[in-house]
Structure 1
Amino acid sequence: MSKIIVIVGPTASGKTTLSISLAKEYNAVIINADSTQVYTEPLIATAKIKENEKDGIEHYLLDIVSLNDDYTLYDYQKDGRKLLDKFISENKNIIIVGGSGLYIKALLYNYNLEETDNTKYDYSKYSNEELKSIADEIDKNNNIHINNRKRLERYITYYKKTGKTIEKTNEIDNKLYDFVLIGLHTIREELYNKINDRVEEMFNDGLLEEAENLYQKHYKNFSNIIGYRELEKYFKNEISLEEAKELIKRNTRRYAKRQYTWFNNQMKDIKWFNVNYKDFNKTIDEIKKYLSC
């Protein structure tokens, strides 16, 4: 019987390192669940695993579309479930790793999606209050908080494209697969320091050159990537390079906070482990011991 292990947590928490170790332990394949790592072009900005770091482990849903392509949540769900069903039928162990909570939710739970058109909607002119009012007109029982702007936009967009409403949370919490959820977290100050250091490393590894090269090619999803969107302002002479760097650090920290909050609220059965950055092997050993019980 296939064993499915899901690794979640905020950016820079050590998910990739853990996934390789567990994949070796269980002779498993790895399925990516990071929405930015499906793109082929970004490498440094998305902290994507390098070929020499894969250690011979097969990776899937990684490097599959261009930044110029549209790849929806529905596409990911469809492709991911096809892979899951294939590996389960082959009795293959599976590691799912990533920080995109909605991708994981859509993949593993009764999250019904339909193929939709790729029309983009601009909500920038609307306030949160106006978006909430539109959502309430669609369904007054939508239960979306007025400050959750992204969810409001997604809810309205889905209705515009399908004529249907996204199912309520209590209807999408039913698991479609048998899996174990592992979460990585640490105290905020430690994580934020780790993020700041990682951004510095990215610049040392060539983030600026990578971003400039892709910016000149005018990829339509370029500005959806943290690291690129801030440097775009620098390329346009709107801010200095140092300001861009600080923005990347700030936005990455904020993203990490949102990730942890989302996982904590939306996926209640996660077994959380404190990350030991000084000796990550201790964290790995603790998790392996838990999984062997």
Structure 2
Amino acid sequence: MEKKAKRISVSQGIIYAVLIFWALTTIYPFIWVILNSFRKKGLILSDSFSLPLGDAFTFENYITAWQRSDFKNAYLNSFLISGTVTIVVIILAGLAAYGLTRYRFTGRNLLYSLIMGGMMFPVFATIIPVFRMEVLMGIAGRGNRWLSMLAVVLPQIAGNLCFSIIVLMGFIQSVPIELEESAYLDGCNVFQIYFNIIIPAAKSSFATVAIFTFLWSYNDLFTQSFFLRYPQEKAITGLLNEISSQAGVNYGLMASSVVLVVIPVLLVYVLLQKHIIKGLTAGAIKG
């Protein structure tokens, strides 16, 4: 039997059209940057929309960007900062979300309100007191690479915790409590239940929180510009900001630098997009 063709309603057609238009406006600028990163710098202003074929094609922009700037050290610093922030946030947010979801204790509602309130304060509203506090603690402004990265890691952890706790609480609430009760009867303690039942059941939401935390930390130029001031401390976004201020009208160099910075982000999205979509969808339905 032949399957009947699925008809698309007018409302669905409008939605698809809007989404397609939005996708094109989002993807095209990045495609334009990629194309011009392979184009000779003298041709970008005169012909920036055609394919860089023949004599117009060159790897010179990437070679110049890699040789002129310390991308290896910047990548290392970014991955160390973002990886540390992600691991600590997942550990703390997971335990906090489980405790707030499954236990009733004095001050629970106040603590939950403070977590919700913490999401209302942007990072630039607290960066000055945080910077002064870390200077007094002897962490920031010392010229020590590891202390400077710690100075970035601490406020980034604090900035991601509230959002991560709220997201994980919404999903942990959907895990049947009967599973935990059965585990208690079998002699499991709270940590065995958390690691053997909660984490496997909510792994998609944990993965989503980890991905967004990593990307937010990786792209965070504002916090890094306060604490990472020496060349050996530069992270990848700070390096890009430095290149854009020095390159002037060398648009080929800037385009290739942007591509080098964005490559890890694209890899994260391409390799883990299933977890991102699944985690967000599950949280929206079950939370």
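Where a number appears in this text, it was derived from the coordinates with a stated rule and is not lab data. Predicted model, so just to flag it, every value in this text is computed and none were measured. Cβ atoms are built from the backbone, for glycine too; each structure is taken alone.
Quick notes
- When distance in nm of label points 7 Å out along Cα→Cβ at positions 93 and 125 is calculated for each of structures 1, 2, structure 1 gives the greatest result.
- Parent structure of the calculated result 1.0, given that distance in nm of label points 7 Å out along Cα→Cβ at positions 221 and 245 is the read-out and 1, 2 the choices: 2
- Read-out Cα extents along the principal axes in Å, computed value 52, 46, 34, structure in 1, 2: 1
- If helix-only ellipticity at 222 nm (-39500 (n - 2.57) for each DSSP H run of 4 or more, over all residues; to 500) is computed and equals -15000, the structure in 1, 2: 1
- Distance in nm of label points 7 Å out along Cα→Cβ at positions 29 and 237 from the coordinates reads 5.1; which among 1, 2: 1
- Structures 1, 2, by distance in nm of label points 7 Å out along Cα→Cβ at positions 109 and 205: label with the highest value: 1
- With respect to mean count of other Cβ atoms within 10 Å over residues 141-148, the largest value across structures 1, 2 is given by 2.
- Highest-scoring label, criterion being relative contact order in percent (Cα under 8 Å, 6 or more apart), among 1, 2: 2
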